[in-house]
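Pasting the structures here.
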Structure I
């Protein structure tokens with residue numbers, strides 16, 4: 001049994017996507033017999049998320065000693081000094097989506113948002129084959145999609161916190177354009193808008209509120225489209241073939257949504273504070289053929305098997321094969 005320590009960021013402004021990703025990896029590694037401990041910020045929704053999966057966790061701060069046979073970092077933008085300190089006990093270190101100078105000193109760098117040619121000689125796993133999604137996404141990836149014309153249902157979700165209150169704003173705009181469309185509002189425990197969303201659902205029988213879900217693959221699959229940020233949900237949508245319309249919440253999401261748009265799987269509507277809402281009428285009238293092309297484009301890029309590939313690579317490092 002290997003001791004694996006995971007350092008992960010999570011906050012109201014940054015959301016829970018990094019933690020959710022690492023919890024998928026942690027579950028598979030634990031199922032394979034490894035011992036897992038998380039170090040996270042003092043953020044209540046993050047603690048609650050790990051508690052439901054019965055993961056040990058501690059608060060991340062400078063005084064805490066972080067050790068283990070292998071250390072996974074999902075904190076981004078690491079420094080050289082931090083990585084060298086982390087490796088002072090000859091720990092193996094894996095870092096996700098790390099654009100800091102510390103990325104040059106880790107044992108394995110993983111970034112599904114970058115193409116293989118960007119590795120520049122680093123020990124790296126780059127590209128969509130290394131997209132981390134929950135196990136059920138591999139199952140829903142194989143299911144055949146059919147789309148309604150006109151578009152019959154949309155999912156609106158901007159992470160567990162929705163820091164810019166995009167869910168209620170967008171729901172109202174869509175209903176003003178197409179009152180008969182079915183809308184599912186998905187948010188999480190960190191949202192400040194629960195009461196507002198409940199009121200919206202209570203007053204309109206076309207609106208359903210999900211305060212959380214453990215069936216994200218199925219939830220995406222049963223909708224004709226999703227409006228989301230350019231984070232984990234975008235890749236989840238691509239895997240099950242749900243056309244994605246992206247409003248980015250932080251600047252580092254922009255390249256990912258632009259890339260997905262170029263590949264035909266999504267449409268990038270811009271940043272939360274200046275997004276192209278004038279395209280909504282056009283989008284809501286997309287034909288089944290157009291939605292089908294976007295669906296196939298997404299599925300051709302992400303197959304839902306990245307979780308297994310990454311777990312295998314991590315265990316290879318532990319065995320000294322990396």
Structure II
């Protein structure tokens with residue numbers, strides 16, 4: 001059997017952001033900086049899809065908030081908002097109890113036994129969010145993360161004819177004006193396959209290219225997807241379908257979110273659920289540590305079995321003269337195996 005493209009000794013924990021790692025929505029610091037009524041903003045955003053439909057437009061209800069932010073910038077309510085400010089505001093995001101230390105603790109879990117270290121098992125954290133990538137990059141959890149997928153803005157869009165003329169050095173105020181990247185709850189699944197195939201680490205690998213399972217950087221069975229509810233069902237389904245684990249979290253003491261996650265469990269969308277608390281004694285942290293250990297143990301077992309299957313038993317001395325000597329054909333076959 002040929003050697004795989006990757007050694008498949010990596011584990012990926014893939015996290016949603018809003019209401020999974022933080023209690024609310026990451027955009028709150030933006031509203032506070034520009035004195036925007038947060039409740040009104042989301043009320044308007046939630047009504048936009050229907051209002052636009054009445055006008056004959058189809059829009060994505062999950063990402064229309066990006067356009068509403070740009071409208072606030074254009075109208076002056078968020079004048080001067082740019083990517084630098086978004087990253088700066090990301091530092092103000094407050095996380096659930098236990099974060100970001102829990103990310104580091106899970107990495108250490110994957111190195112906690114000699115056999116894990118022998119096989120160089122590594123755990124990687126990824127965030128896949130419909131929120132703003134720049135804010136996540138500026139948050140205190142960013143140093144513990146190996147990759148971020150999120151929505152992004154462009155500040156200075158290219159002008160018509162840019163391909164045939166040099167850009168003019170014009171001093172302009174940096175301000176977001178266009179959507180550069182949009183992530184919704186369906187396109188999140190593309191990020192899962194990028195992690196699976198390794199195209200997020202190697203630009204030469206197209207995520208749509210056909211690739212044998214043994215050549216993929218992180219097999220789905222080495223993944224755990226963690227999110228807060230029904231909007232992540234497409235990602236839950238993909239990870240479950242290919243052998244990974246799906247875990248849902250709810251805001252502690254929130255009966256409605258608890259019931260919502262229970263429905264996900266009863267309908268086989270997830271493997272388990274628990275409170276969004278990431279301290280050592282919480283159900284969520286204990287479940288995640290347990291299943292990280294199980295993935296590590298299985299990876300060690302699979303790799304050692306694969307290693308044993310690739311190594312032929314060498315020739316050995318005969319015990320006595322009564323034993324039958326190997327035939328010339330046997331020796332030729334043994335020589336071929338050794339080569």
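Numbers for the structure displayed
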item	result
Among I, II, structure where distance in nm of label points 7 Å out along Cα→Cβ at positions 25 and 257 as derived comes to 2.5	I
Entry that produces 16 once percent of Cα pairs over 37 Å apart is calculated, selected from I, II	I
For 17 (relative contact order in percent (Cα under 8 Å, 6 or more apart), calculated) the corresponding structure among I, II	I
Source structure (of I, II) for distance in nm of label points 7 Å out along Cα→Cβ at positions 201 and 297, computed value 3.2	I
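Each value in this text was obtained by applying a stated rule to the coordinates, not by laboratory testing. Please read these numbers as outputs of a predicted model, since none were measured by experiment. Cβ atoms are built from the backbone, for glycine too; each structure is taken alone.
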